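Asker: Below are structures written as structure tokens.
Each reported figure results from applying straightforward, stated rules to the coordinates on display, with no laboratory input. What you see is a predicted model; the values in this text were computed from it and never measured. Cβ atoms are built from the backbone, for glycine too; each structure is taken alone.
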Structure 1
Amino acid sequence: MKLRLFCFVALLAAFVQAVAQPVPAAPDPAATLNYIHAAWDSLTRSMTDCHSLVDPKVTTPPVLYLPAGFAKPPEVAAVEQECHVRVLVLPRRIDKIGDIQPQELSAEGLLYLPNQYIVPGGRFNEMYGWDSYFILLGLEAEHREKLAKGMVDNFLFEIEHYGGVLNANRTYYLTRSQPPFLTSMIRAVIENPASFPATQAGRVEEQAWLERAYTLAEKDYSTWTRAEHQAGVTHLARYWDYGSGPVPEMADDSSYYPDVIRALVEHPSLAAAGFLVKGSEHPDAAEAARLKQTSCDVRLSVVCLRAWYGGYRLSREFYKGDRAMRESGFDPSDRFGPFSGATQDYAPVGLNCLLYRYERDLEHLAHLLGMPRDAMLWDRRAQARNAAIQRYLWRPREGVFVDWDFVHARASNYAYITWLYPLWSGVATREQAKSIEAKLDILERPGGLATSDYDSGLQWDLPYGWAPPNWIAVAGLDATGYRADAARIATHFDDTVDRGFATDGTIREKYNVVTGNANVKVTTGYKQNVIGFGWTNAVYLKMRQIVQEDGASATNGSSAP
């Protein structure tokens with residue numbers, strides 16, 4: 001009798017506990033869409049908004065910088081008083097990225113832009129380079145063409161006054177760009193009939209706008225043809241940052257670089273990469289002088305000073321790779337060595353496919369402008385890049401395009417989602433596309449495409465999936481005729497976003513595509529899963545369009561073109 005009573009009480013307690021637990025809401029696409037519709041306004045920033053000036057990544061009071069020789073706009077004078085912000089002027093004109101080093105300035109700050117823009121969300125409270133392409137697609141899907149065009153105008157302003165499309169409009173990003181999507185943004189504006197008035201005056205305005213955009217896109221393209229961005233003698237490009245040492249924007253994450261050192265120290269196979277140098281936690285003047293040459297300047301950078309663990313610091317070469325990795329946008333993974341510390345040694349598939357697309361876009365725009373000689377020049381450049389991609393990056397035996405380590409003359413064997421960029425960019429032939437499609441199972445998971453097939457514990461590896469490369473992959477599959485694949489992956493990715501939203505009412509920066517939700521537990525590196533989130537909002541909308549166009553119910557099969 002006592003045993004029965006005990007069992008009854010235990011069952012009753014378990015029932016009460018189960019009832020008390022909140023039951024997650026069922027995924028509801030309508031609720032997700034309502035959130036996205038409202039999110040654009042909450043993510044909009046401008047120079048007249050005090051909230052836009054705040055930088056969660058640094059702790060200094062807000063500063064706003066104007067270009068050299070640029071008259072202070074009335075709205076800036078107003079916000080100077082209202083927001084108690086210092087307004088400073090850059091010390092000289094910038095012709096190209098890297099002309100001014102952030103440490104030359106008395107304080108870190110926001111770089112002025114003339115139009116409203118969308119930020120990603122959370123700690124990312126500025127306009128980002130490659131984020132904005134995906135955000136722009138979402139804005140156009142939501143018929144917010146004015147805001148979309150204004151963001152492209154901001155990038156044209158950056159090229160004119162800050163040397164090129166920047167990683168984002170903060171002074172500590174003056175030394176690097178991001179994956180080049182500018183011409184795709186220009187085409188998105190030009191090809192949307194709602195971007196300009198359907199009048200004679202509107203056509204004149206559109207023509208003038210396109211002429212200016214074309215000229216400035218040419219200048220931005222030159223960022224990627226500079227000597228520092230060349231991948232040896234391959235005629236391909238690499239990522240490169242014109243700064244040195246640890247990046248200042250990591251001031252709000254004092255554990256990142258120490259975590260990297262700890263991982264390298266504790267795993268001898270990783271330490272073999274040569275990214276460690278011996279150093280004390282509190283170096284004296286003599287050691288500080290040595291570390292300035294072998295690691296970073298502990299007297300100049302508090303981020304550098306904190307970058308210590310167990311008697312070791314990071315090498316100068318690691319910081320070069322770390323900065324190049326951040327220009328790539330894939331920060332971090334183990335794709336280019338431990339923590340991608342050797343990014344500068346590679347000609348990446350993704351970057352060179354984007355530049356091929358950039359060259360083809362400029363060829364198209366030159367034709368629109370009645371400039372056949374320019375069009376022929378861009379055609380030759382695109383053909384030359386394609387030949388180099390085919391020579392160095394295509395692996396016939398494996399049936400995929402891979403990254404090329406031009407320093408050691410060897411192909412990478414790291415399976416990565418950029419395998420699919422050649423489909424989107426138009427690089428892949430019909431037979432190559434067929435071969436790439438056959439490899440989808442290596443990266444496909446229940447919640448979408450994983451970034452890689454290797455779980456490194458870093459945010460740009462398995463089990464995580466991100467909106468931008470998932471969209472590039474889906475759009476590429478769709479463009480090359482694999483529409484069932486595109487619809488299936490699009491469905492699974494949006495279902496993942498819906499499940500995450502049903503759980504906590506937010507949309508996130510990245511997702512766990514193995515579990516198909518927003519449960520992200522990064523072990524080393526960036527550990528946050530930021531709420532917002534601009535590019536996820538946009539890609540969710542674009543994925544819905546793919547599903548609607550290619551079939552409302554995606555199957556597990558594939559279709560051949």
Structure 2
Amino acid sequence: MRGWRVWPAAGVSLVLLNASLTFENVWPTPAIRFGTALSIELAACVLLLAAARRWAPRLARILAAVWVLLVIGRYLAVTGPGLYGREFNLYWDSAHLGNVAAMLARAAPWWLVASVVVSAAVAVGVVYVVARLALRHVAAAMERRGGRLALGSLAAAIILLYGVATPVDTNPHIEADIDVGPIRAAFARPVTPAYVRQARFVLATTGQAARPLPAGPSLDANLRALAGADVLLVFLESYGAVTYDEPAVAAGLAGARAALDAAVQQTGRRIVSAYVASPTFGASSWLAHLTLLTGVEVRDQYAYAALMASRRETILAAFERRGYRTVALMPGMRQAWPEGQFYGFDAVYGRDDLAYPGPQFGWWSIPDQYALAKLDDLERTRRPRAPVFAVFPTSSTHAPFGPVAPYQPDWARLLTREPYDVRDAARALGERPDLRNLRPSYVRATAYEFESLAGYLRRREDDLVLIVVGDHQPPSAVSGPTAPWDVPVHVIGRSGEVLDRLLAHGFRPGLIPERPSVGGMHALAPMLLDAFSEPED
């Protein structure tokens with residue numbers, strides 16, 4: 001391309017290259033929209049081409065491959081927080097991509113999954129071809145000294161302006177464009193630092209493994225206030241503050257919450273509630289589980305691995321010393337669970353142990369109502385027996401929140417070979433989540449959990465102490481791009497002594513928690529054990 005035509009081609013190319021590194025996420029979807037910000041990486045690339053004019057054509061081919069990586073990095077940087085709630089950690093999170101893909105394959109029709117995979121592959125190819133052509137046109141505009149001087153000077157001025165307008169200390173944890181003034185607002189956040197952080201995640205593994213664990217609280221307790229009552233700790237998957245903070249979600253759950261509150265009152269129980277701050281957001285439930293059960297805040301996989309390799313006691317030890325049988329109810333456990341050795345449960349009931357005979361509801365397959373019925377069948381209806389402390393991480397409210405089983409009023413039927421009417425099961429299986437808008441599915445799944453818990457309380461009017469705590473907020477696609485990390489915790493029981501002690505710790509009567517939170521989730525372990533115990537003589 002010669003003459004004046006080189007400039008329109010170069011101009012269009014620069015616009016395309018800039019747009020490819022400055023697009024934004026369209027919340028709450030994986031889609032993107034193009035913005036008007038400037039890319040500092042593009043300015044650096046243009047300056048490099050101007051300075052290395054002899055190698056510009058060959059350099060353009062190399063930069064095209066680099067551009068693909070930059071575009072992928074930008075997509076992860078803006079889509080991760082938008083859908084997930086935090087930055088995607090390639091080192092730790094990529095290990096779970098296989099399970100996530102299998103889970104989504106169950107939730108979405110095969111043609112949609114296939115089209116997404118094909119589209120992603122095609123998109124990578126298109127980005128490379130477009131980037132190579134565009135960089136070739138930019139390099140062509142620099143063949144003459146005047147063009148080289150003009151583009152190089154413009155790129156240098158943009159870089160200088162960015163350096164002057166950018167604060168020294170920006171938030172390194174969340175990939176989002178920052179607004180610190182009109183000049184800085186004109187620039188998109190660069191992509192390169194995101195790759196630098198990912199490299200640091202990998203390099204930090206060795207150093208983090210040697211990091212000393214924080215001192216945990218004493219988890220010894222006499223548990224006399226329980227008077228031998230069973231204790232069921234339910235980690236309600238993805239149960240977050242969004243269920244109260246977002247009016248549309250709260251309204252969708254109002255009926256199910258009222259039914260749970262009525263079950264509490266009509267069975268002669270009381271309920272107290274509070275907020276705690278989860279150590280994780282949108283996923284990585286196991287960090288919350290370990291945090292609560294040890295009283296040690298576990299915010300990343302490094303601390304998780306180090307704590308698992310230690311001899312740190314959990315609250316299970318306090319129950320075991322007082323004659324309790326400790327049980328893990330794990331309907332979502334589809335493979336070996338070596339962590340069970342650290343916790344030291346007397347029994348672990350995984351997917352195979354629960355022997356669910358009914359229809360498979362999504363990737364997790366076993367409905368939580370069935371799991372509760374099976375817990376009674378395996379443990380709580382036995383006589384004679386020791387009191388039971390059971391830990392139950394639910395799965396029916398796990399993303400993508402469906403399909404969700406119908407609630408079965410006849411709990412005895414759940415344990416038969418036909419737990420549901422064929423028509424009811426078919427209707428429930430047909431309600432697949434809309435991956436572009438997960439909120440309706442989230443509300444439906446959470447309402448199912450409340451209905452199941454209400455039915456469980458009505459089914460067994462014994463002295464059970466039921467603790468329901470959210471493990472983390474749902475992904476940002478549901479909770480919102482700026483949602484806090486708070487999760488509700490409810491304690492239900494008959495013992496006024498236990499509940500009054502929790503009120504002294506900052507809990508509030510009723511099903512609606514109030515802010516401020518009573519602390520981090522790690523602070524909940526000593527609070528509960530204190531409430532369950534009586535002062536020593």
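Asker: For distance in nm of label points 7 Å out along Cα→Cβ at positions 285 and 437, find whichever of 1, 2 sits highest and give me its label.
Answerer: Working: 1: 6.9; 2: 2.7.
Going through 1, 2 one by one, distance in nm of label points 7 Å out along Cα→Cβ at positions 285 and 437 is largest in 1.
Asker: Computing Kirkwood radius over Cα pairs in Å for each of 1, 2, which one ends up highest?
Answerer: Numbers: 1: 24.9; 2: 25.9.
If we compare Kirkwood radius over Cα pairs in Å over 1, 2, the biggest value is for 2.
Asker: Let me ask you something else. With relative contact order in percent (Cα under 8 Å, 6 or more apart) as the yardstick, tell me which of 1, 2 scores highest. If you can, show how the numbers build up before the last one.
Answerer: Values: 1: 13; 2: 24.
If we compare relative contact order in percent (Cα under 8 Å, 6 or more apart) over 1, 2, the biggest value is for 2.
Asker: Hey, another quick one. A value of 0.60 was computed for FRET efficiency 1/(1 + (r/R0)^6) of positions 61 and 477 (r between Cβ atoms, R0 = 41 Å, to 0.05); which of 1, 2 is the source structure? Write out the running numbers ahead of the final one.
Answerer: Values: 1: 0.30; 2: 0.60.
Source structure for this number: 2.
Asker: Can I ask one more? Figure out for me which of the structures 1, 2 the number 0.85 belongs to, where FRET efficiency 1/(1 + (r/R0)^6) of positions 77 and 245 (r between Cβ atoms, R0 = 35 Å, to 0.05) was derived from the coordinates.
Answerer: On the way: 1: 0.50; 2: 0.85.
It traces back to 2.
Asker: Can you rank 1, 2 by mean count of other Cβ atoms within 10 Å over residues 237-244 and just name the one with the largest value? Let's see the in-between values first.
Answerer: Details: 1: 22.6; 2: 25.4.
Top value of mean count of other Cβ atoms within 10 Å over residues 237-244, among 1, 2, belongs to structure 2.
Asker: Of structures 1, 2, which gives 0.95 when FRET efficiency 1/(1 + (r/R0)^6) of positions 117 and 357 (r between Cβ atoms, R0 = 35 Å, to 0.05) is computed from the coordinates? Don't skip to the end; give the middle numbers.
Answerer: Numbers: 1: 0.95; 2: 0.55.
Here the read-out was taken from 1.
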